[in-house]
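What follows draws every value from the coordinates through simple rules; no lab data is involved. Note that the structure is a prediction, hence the values are computed from the model and not measured. Cβ atoms are built from the backbone, for glycine too; each structure is taken alone.
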Structure P
């Protein structure tokens, strides 16, 4: 699966960059102070970074695919850290909020807590996370042979609570790519 985003970064950019992210970014933006620092992990080609930057937030991206990272730099003019979020040490970074739009959908259920804790380590108490997950049961492969780990709302909420986050906002939406898939979106606040 890691090869998909390395090899298909241009096609992925063309499929996702023009989607208007307002419906899922606005609930997070409304919770942040002006000029807040935001880390977009799995930022792709920079669509969400650009939206947040245009609203006055200080945004840094994080991306594993070198091709997508370059596109994100070109599209936003922001700093983009290249690395693998499953092993990168986020503890030296400090931010007010983290964006995980579709970023953890390929993370196996049994590794989710560990990866999520690492990624959210830059947050102080009351810091916010925007995360989207695909709705469903178990695991699904798509036509590109990518593996997706699916969630039910009640299970995701229990998981976030266990990890020390409360749900401040929730939305369910149909994919804007036309796939018909349903996304679960959460704005979380760190409570411990």
Structure Q
């Protein structure tokens, strides 16, 4: 079992990276959340890993933290959630935010991910609720809880049809332009202006 991969980043794409570990290039599928932690090509990186072996393929998945890998394994244990769908879910936010969504029964958070309908989102919550930890502990640990301008702005962008990964990218740019203390309305407006310039 490949538990981690360390080496020089050769390729950095939106859905995968290639890391040269002692002369062997490992292609690891990554979430948008993990990609934020991967440096530019030519720099060193370490990713936690999980190998999925099937009859016709071997697929390696990379994670910025063990917490994200653990959540990936939990998600893929749910009926109807394969590795690709699990990675789409993980692209929707930090692991603690997703664990909090499970603990609080926030099905809409998961329906925003491609490939997940209402029934699958509800199944994720029902099957994983007891596995994600204490709800109060998660809520206290997550800075982006209800009432946070960035969280409200994110929900607004999702409501406009942006994917979780797109919303996060736009909000990163908006936060830089508008400042950390900007209200949700200003963040959304700045994010939409940013989207219009791309």
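Below are the figures for this structure:
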item: Cα extents along the principal axes in Å, for residues 40-151 alone derived as 38, 33, 24 - corresponding label from P, Q; result: P
item: If relative contact order in percent (Cα under 8 Å, 6 or more apart) is computed and equals 19, the structure in P, Q; result: P
item: Computed 3, 15, 24, 25, 16, 11, 5, 1, 0 for P(r) over Cα pairs in 5 Å bins from 0, in percent, for residues 88-159 alone - originating structure among P, Q; result: P
item: Per distance in nm of label points 7 Å out along Cα→Cβ at positions 32 and 56, the highest-valued of structures P, Q; result: Q
item: Source structure (of P, Q) for helix-only ellipticity at 222 nm (-39500 (n - 2.57) for each DSSP H run of 4 or more, over all residues; to 500), computed value -14000; result: Q
item: Parent structure of the calculated result 22, 21, 16, given that semi-axes √(5λ) of the Cα gyration tensor in Å is the read-out and P, Q the choices; result: P
